[in-house]
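Structures are listed in the sections that come next.
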Structure I
Amino acid sequence: MNRKRLVATGIILVVLGAVALIWQKIGYTQRETLVDVGSVNITADTEKSWTLPPILGGLALAGGVGLIVVNARKS
């Protein structure tokens, strides 16, 4: 793999890992159809969240730093 790609991948992993550690919940709105009878549709918006485990952010951060360090030592 090209060294520039390794560094770019490392930087992306560091950024994603830091973001995952800062924002541990990702919220989204899901629209659900409650009643669907003929031309009558009743829907409800429910807010849900997806929790990111901190270990995921830590692994991404460590992997990115590892890629950058290994590439710097090979130079």
Structure II
Amino acid sequence: MILTVEKEKSPDAEVCICFDNEGLELLIRKLTYLSSHSGHLHLMTPGWAGNELTEEPQRGSNFEIVNSLRLVRL
């Protein structure tokens, strides 16, 4: 499974969410859960005690991994 959040190493930083089919399915499940529940969910890399996000960069050396993503339903 691949699901990464990566931030560009630039003053005008771009954030990328990269995924394969399994990563997309996980993201859809998390968002579907939030569609019927209030609050938020955390997605983290193994280095941050999670297992939802992978740590291998997908966008090249101009990007760095973001270790934690919080999905917040307002």
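Each value in this text was obtained by applying a stated rule to the coordinates, not by laboratory testing. All of these numbers come straight from a predicted model, not from anything done at the bench. Cβ atoms are built from the backbone, for glycine too; each structure is taken alone.
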Worksheet item: Ranked by distance in nm of label points 7 Å out along Cα→Cβ at positions 28 and 44, which of I, II sits at the highest value?
Response: II
Fill in: For 2.0 (distance in nm of label points 7 Å out along Cα→Cβ at positions 20 and 52, calculated) the corresponding structure among I, II
II
Practice prompt. For helix-only ellipticity at 222 nm (-39500 (n - 2.57) for each DSSP H run of 4 or more, over all residues; to 500), the calculated result is -19000, so let me know which of I, II that is.
Written response: I
Response to the item:
With mean count of other Cβ atoms within 10 Å over residues 12-19 computed for every candidate in I, II, 12.8 is reproduced by structure II
Practice prompt. Could you tell me which structure in I, II was used to calculate volume of the Cα convex hull per residue in Å³ as 93?
Written response: II
Worksheet entry | Structure from which 38 was derived, relative contact order in percent (Cα under 8 Å, 6 or more apart), options I, II | II
